[in-house]
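Scrolling down, you'll hit the structures one after another.
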Structure 1
Amino acid sequence: MGKTKMSSKAAARIQSKADKSGKNQGFKSRAQKAAAKNKK
């Protein structure tokens with residue numbers, strides 16, 4: 001299975017879900033960084 005690049009839309013969705021659930025707080029920043037890196 002190929003890797004899918006993180007988009008800023010997907011990162012925002014992950015961040016929103018993490019905020020609501022209170023879980024995966026560390027993953028939020030990694031998702032945002034990946035989205036920023038892939039945007040270049």
Structure 2
Amino acid sequence: MQRMRQLLLIVLALAALAGVFALYLRPDFLLQLSNQIWACF
């Protein structure tokens with residue numbers, strides 16, 4: 001049971017990382033993100 005839970009957490013973490021890396025392949029997303037961060041200052 002513990003091993004299955006650990007495997008599920010690893011799979012979820014890898015899926016989240018893959019999603020983040022996929023967003024970095026879109027330049028328009030990076031531009032929008034940087035504009036939003038810059039607007040905070």
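Quick look at the numbers
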| read-out | value |
| --- | --- |
| At a computed 33, 12, 4 (semi-axes √(5λ) of the Cα gyration tensor in Å), which of 1, 2 | 2 |
| Among 1, 2, structure where helix-only ellipticity at 222 nm (-39500 (n - 2.57) for each DSSP H run of 4 or more, over all residues; to 500) as derived comes to -29000 | 2 |
| Label whose coordinates, when mean count of other Cβ atoms within 10 Å over residues 5-12 is calculated, return 9.9 (choices 1, 2) | 2 |
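Computed from the coordinates by the stated procedures, all read-outs in this text should not be read as laboratory data. All values derive from a computational prediction rather than experimental measurement. Cβ atoms are built from the backbone, for glycine too; each structure is taken alone.
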